[in-house]
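I've put the structures underneath this note.
Just so it is clear, none of the values below were taken in a lab; they were calculated from the coordinates. Computed from a prediction, not measured in an experiment: that's the story for all the values here. Cβ atoms are built from the backbone, for glycine too; each structure is taken alone.
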Structure 1
Amino acid sequence: MKKDVILNHADQLTAGKISRRQFIMTAIAAGATLPTALSIATHAIAATPVKGGKLRQGIGYGSTTDTLDPGTSENGFTQALHYSYGNHLTEVGSDGNLMGELAESFEPGEGAKSWVFNLRKGVEFHNGKSLTADDVIATYNYHRDENSKSAAKGLLSAVTAMKKDGDHRVIFELDGGNADFPYIVSDYHLVIQPSKDGAIDALSGIGTGGYVLDKFEPGVRASAKRNPNYFKEGAAHFDEIELLSILDITARQNAVMNGDADVIDNVDPKTVALLARAPNLNILETTGTQHYTFPMRLDVDPFGNRDLRLALKYAIKRQELVDKILLGHGLAGNDIPVSSAMPFLNTDIEQREFNPEKAAEHYKKSGHSGPIQLSASDAAFAGAVDAAQLIAASAKEAGIDIEIVREPKDGYWSNVWNKKGWCACYWGGRPTQDWMYSAAYTADTEWNDTAWKETDDAKKFNDVVVAARSETDDAKRKTQYFEAQQLLHDDGGAIVAMWANYIHAHSKELTHGENVAANWVNDGNKIAERWWFA
């Protein structure tokens, strides 16, 4: 059998360059049997994107306090929405590699202290305005403003100046070299929006994306229709999309089983086997940077006490959480937000295990007595309340009394996370350490949910992160990031308990390309752009 000939013609069939009948005749002539040729043809055609249909996506995130402002987007529902109507200077592709999006190219200067982004020409916003450098600058100034509440403000703290060189060239000046800056500008908060008189309307919902926003009901649903003028070829295949916020995991799973949703995320590990038996569904599991945490805020008593933080870190049976909450669909965490999927993981840091003796020793040193409140809701992640109860049970073996506070699902991200002293949380993770630290751990970010800023180790951590950001020597950068991880592990307020796989269920009529991104849930939260109905 002439395998190369068959595969070459299969690619042509996928690209629509030859018909199914032509492929089958060629395959048989090359030595394939008729059943084999038919099978290959079926798979090749299924891999060919087809336009049309309405995507209904059931998302396990969302809140009635959500807004259209990308800067304050705080969950997967609004993130998927922003990705559907907007674009960024760069994006992480389905293969995990960084590529230009609104920027067709980018290059560093002065040891990565400046970055030049060359914008695509002919790109239009939904309101008909052509994309220019002014829109990029106005968008970034919105997030950088001294009164901004944007979660991207800390990410952009190194930007000292921006200027345009013509309508399609933007130059960023940084206070130090940053080799990861092109990753930073792909952050989902930084949706490029149209400017008018040097400012943007962050609540407009207007972007350059594959879909034009039709309706937005916070915490309920959002709908959009395909943008007929989308600049990307081979993307945004659906006629329309509907994003459904379905926080209840049972309701979400029922929706996809009953055909009321075409795809859902955050499938409960306990019901994966059940859904896999459904004749109309496929299970999709990806492994990336998602991790489940229990942040302790140092500015809320008693978590400012280092010994108390260490006591709680030693009081957790991490593998038990992986076994009972994730049912093996993940790995135990080690109180650092760095996984093997990211460069410069410090494997010398010993895995923290349950140690009731050490937990009791540090708890005694802390001088604390009485119950410690832990807030939890399954809005944080599937099984978060059960995980909190397991933590309370293991801590009790060390003589530590933990009181579980069951929080409402709606409003959890606005009223509990980043406010209460100790709670359950999830992070989708970031492709690089600098991005992860800048999003959640450095002193200047709005989302430093542990308020780990004022201790000596926290200050040292910030200095190390800044130094590593501008270091171009990989050996030196590795040493710096190893130190940063050790500081977080020993002194930080984050209990990184588990690394969790993303588990989805989708209709067998819904399909996708060969690669599925794992930088976020839902194919990098770009199902609306990347998938199609076969």
Structure 2
Amino acid sequence: MRSSFLGLEVSKRTIQLAQKALDITGNNLANVNTEGYTRQRIDVSSLYLNDYTNWQTRVSRMSLAGQGSTAYGVNQVRDAYIDKRYRESACYVAEYSTSADTLKEVETTLDNIVSEGLPTYMDTFMDSLKKYAEQPDSEELASIVRNEAYNITNLLHSYETDFKELKESNLEALNNTIDDTNRIIKDIVDFNKRIVKEYTVMATGKLGEGESVTGGYGPNEMLDARNLLIDELAYMGNITVYDNADGSVKILMDGVEIINGEKYEQIYMRSSTKNVDQEEYSSDLLRDYYAYDAAVLRWTSGDAAEPSSGELKSYLNVLNGNGVYKTGYQNDFYGIPYYESTIDAFANDFANFMNYLNGAVDENGTLVDPDRLMFCTKAYNEGSEEFGDHTMTASTIRIANTWMENATMIGEVQNPETGKWELSMDGNHINEMVVKLSSTPIEFGGKGDYEGTIYDYLLFISNRLGQDIAYNEAQYDSAYDTTNAILDSRDAMSGVNSDEEGINMLTYQNWYSASSRMMTTLDEALDKLINSTGRVGL
């Protein structure tokens, strides 16, 4: 015969489980808007206690059946595979978003280069040349030509200044991203330590037997907080997460182990040993960048930090990407340095072509007549270097002193008999200059990037920039949609649904009520057994 109070014990445990299930449901509802919270559930199973011995009969063993239910613990409803897919996709969202935004800033810097920038200034310059061709002896019209050329050099100077500011702002953004990455890594390690301590209390048996506690019942709230940090880290670079047996995690970023339990790495920008004037750079960050003409990242272990995706990669691309002009630590992405190089190439090749048309240099760009120079470097004007020592760039190009002193110099042609340069009144020389300027192909930059007319080259730069922006935006949209779809799947599994929890609440309430009614019924039966047995006829 079973124990008299067995039914009461079963009902008591059931009521306790129903109460705990209601508690967990309430906790889920309370955290419906908590970022990173994972829905929890109480794991319940049937309790079966039996002890087979040689002397027990089948009937005596039967008396031990019906022990009710028990709870193994409070579990998180989470899918590791969905987490993995989400983290693999999130890095591309950050990468393409940052790249697209930065390239749009480049487009703004170049004044939407086809519609408002250099082509507009070139049109005005060409129109002034045509008007001057009608009156080659007019110093006023010649001065207008020179002024329009001066405006082009000023525009190029402004481009150089804007590019420098754009690089510095993105360099600061990269530095902030590095700081955020290091902070997240340290915070994950801190949670590793705390979670391991919790498991030493909650899973002592498993740890003592050398078993893994992964997937076991643990400190759910701390696990949520750590998972939220890991999700943040996934935006920085391509990470792979492994669970350690003690409850901590190991994380690799592009094959480099950056976290393993309490051990971790930090990322930093490689410092330069270059001796520079303290006033030359406003910060060590800028000094380190310009020392290598690139942002070079390292882990504290000495391993190179070369992210294959994520926000870190996007900043390295836009800061180091110099296309066909890449050198040293730069890469072949079309970033800020590349578009800066294209403008430098335009400045040098446009200026040398004009010098060639005016008889100052030969076809190879070698100076043949310094008195015919239209453009040169600032240092040449100041007499601190020879012509050709350095190529002209957007920042160094200047109107040559010879042209500044004599505006009508460009209207002169060389007398074949005397070899002297004399003012031509027919303007044919100027008209020929206009035709050649608009139709002669030029190999810009000397790197095989593009060969064509000046206008075609400016259109080429604009098209490439537009294509880069469109590509990154399209990739961002695709990555964003994919990541959101994965996030929806994760929320469907791990997120709190108020309607579902409301149904659970009613279910557990009914469970509680039925268990209470069962206890009442057993109490009445026991009362009958104790107080009424053997009292027949009384």
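Taking distance in nm of label points 7 Å out along Cα→Cβ at positions 151 and 487 as the criterion, the highest value among 1, 2 goes to 2.
Kindly point out which one of 1, 2 the value 1.1 was derived from, the read-out being distance in nm of label points 7 Å out along Cα→Cβ at positions 175 and 295.
Numbers: 1: 2.2; 2: 1.1.
The correct label is 2.
Here distance in nm of label points 7 Å out along Cα→Cβ at positions 319 and 511 is compared for structures 1, 2. The highest value is that of 2.
Between 1, 2, which one scores greatest on distance in nm of label points 7 Å out along Cα→Cβ at positions 287 and 519? Could the numbers behind the result be given before it?
Details: 1: 2.1; 2: 7.4.
Checked 1, 2; max of distance in nm of label points 7 Å out along Cα→Cβ at positions 287 and 519 sits with 2.
One of 1, 2 was used to calculate percent of Cα pairs over 26 Å apart, for residues 39-222 alone, giving 34; which? Mind showing how you got there, number by number?
Numbers: 1: 34; 2: 68.
Label of the source structure: 1.
Matching task: 15.0 is the computed value of mean count of other Cβ atoms within 10 Å over residues 79-86. Pick the structure from 1, 2. It was calculated from structure 2. Here helix-only ellipticity at 222 nm (-39500 (n - 2.57) for each DSSP H run of 4 or more, over all residues; to 500) was derived from just one of the structures 1, 2, and that gives -19500; the source is 2.
Each of 1, 2 could give mean projected area of the Cα convex hull in nm², but the derived value 25.8 comes from 1.
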